[in-house]
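Q: Once you scroll down, you'll see the structures, which are given as structure tokens.
None of the figures in this text is laboratory data; all of them are computed from the coordinates on show. What you are looking at is a predicted structure, and each value in this text was computed from that prediction instead of being measured. Cβ atoms are built from the backbone, for glycine too; each structure is taken alone.
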Structure P
Amino acid sequence: MGDLETALKLDTAGTGLWRGRADPAYEGNTGMYGGMTAALLLKAVSLEERAQGTPSALTVNFVRAVTPGGEIEVRTRLLGATRSIQNWTAELSLIGSSDVHAAASIVTATRRDGDGFVEPTMPEVPPPEGLETFRIPGPFGKQSSPRIALGPDFNVGSPMGRSHSAAWVRDVSGRKIDAVQIAYLCDNYAPRAFYTGKGPRPSSTIAYSVYFLSTTDEMTAVGDDYVLIEAIGSRAAQGTIGSRVNLWSRAGTLLATSEQLCWFK
């Protein structure tokens, strides 16, 4: 079984340079699991001495597969900042290679209290206790133990929309949730391409974005508990398919939203 805290470990190797390992426990179907790649890119920026505020937005472009077990390095750069907002880039490569395997843009913000609202409504689903664990193929599938709460049948979907689904997920190692772990968890759902035919088919993520909406206190309240990942497809056409995600706490707090564009065949 993997340990998320160990898998996310990065050591400084110079100014704006961090080194770690692509943990084989988080291997996906076409290399290292995309959520782990995103989490490592965000983790590198969070370790920067100049980083201020909390993560607000993360967009990752997946350029090449990251070989599980390989040694990696992440280069970070502060593009610019105001009193409230910083814009960063991060690039992940295998050590010894000049190729970029994944690149991210990251925005951090110093938040302040103000007016607010929440428009989405958390779906009414059973609690995770008592639901069966869905076994995802591959090593990374053993790390988050999803419990399907809505739309388990790829051929049928849910009454709210064929690809509308929801599952309770949590990191099995017991690591308490933070923004880095939210970046990891928001990718923990079945590709929407699976709903376009009869079951699983080849699919890989091209671009992945996460928007962090929760406060530090709200994440602290979650601890290592389950969160509900609600996903629905937008459109599939000409080999690409879009999807949207809402990530909810058990208490009904909207922690984050996410968007993906995937290739499929």
Structure Q
Amino acid sequence: MAKLPERHTSKAAGWSRRIGAFSLVLLLTVCAGYRLDLVETPPFLWVLAIVALLAALALLLAGLGLSRVWHFGDRGGRDLSVGALLAVLVLAPFGVAVYWATIYPPLRDISTDLDNPPALDTSDRTSDMNVLSPSTPGEQRLQADAYPLVSGRTYNLPFETIVDAVETVLDRRDWQLTEPYPDITGQSQVMITAVAKGFVLGLPADVAIRITNDGDSVVVDMRSASRYGRYDLGDNAARITEFLGELDQQVAGQVGAAPAD
């Protein structure tokens, strides 16, 4: 009776499962640590890059293992299936981010006043963060086309009422104020600055809210700029529109009035 050749176990399939599992554990661990403020942002971003490379390697090894199983009958079908599944799970958020980068404009500093944006507090910014610079005409056109709802508010109400409404909306958020609320006594303009966390990864962004009394009405402008990342993937615009929308509701609830425009 002919002797059947011995079936080998694919090493690539085994390593695919191990590396895929490690990349998933590493991803969950670093994300949890970052959310709990146990990891600084630059190391967090570097670890994310390593996670993506590990998951891609696990997927490649799964492909090599599949080739061995298909052509030579090696064992390891379960390992390569698990490795490929884990790799896909890990790479899925990165794929979504890449997709968002294709549909959102390449912007990271959004303001309701493009000609004279509110000044951000830069006292604790470091050299590894994004450089703040005036927006170019091209960037202004991109913002206007992509985010038409990002616009300032004008209220025909007392200055003190609007400042109080802004502070009330801010108190509902976990943003970190860079300075205490300003004293508005005798002032016609106040600036409130804070650091906000992103909606998805929690990446920090500098926020400034400018409230100006021009005599006949009160104007509220807002700016949000990402500290890290080439693109904000719509995060800053969403933060501004959500805040100002809630401010409209707060003002209407306080005095039964809507913004002038």
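Q: -3000 is what came out when helix-only ellipticity at 222 nm (-39500 (n - 2.57) for each DSSP H run of 4 or more, over all residues; to 500) was calculated for one structure; which of P, Q is it?
A: It traces back to P.
Q: If you work out distance in nm of label points 7 Å out along Cα→Cβ at positions 148 and 228 for P, Q, which one comes out largest?
A: Q
Q: Assign the value 1.00, calculated as FRET efficiency 1/(1 + (r/R0)^6) of positions 20 and 84 (r between Cβ atoms, R0 = 35 Å, to 0.05), to the correct structure from P, Q.
A: Values: P: 0.70; Q: 1.00.
The read-out was computed on structure Q.
Q: Additional query: In terms of distance in nm of label points 7 Å out along Cα→Cβ at positions 52 and 116, which of structures P, Q is highest?
A: When distance in nm of label points 7 Å out along Cα→Cβ at positions 52 and 116 is calculated for P, Q, structure Q comes out on top.
Q: Computing percent of Cα pairs over 22 Å apart gives 54 for which of P, Q?
A: P
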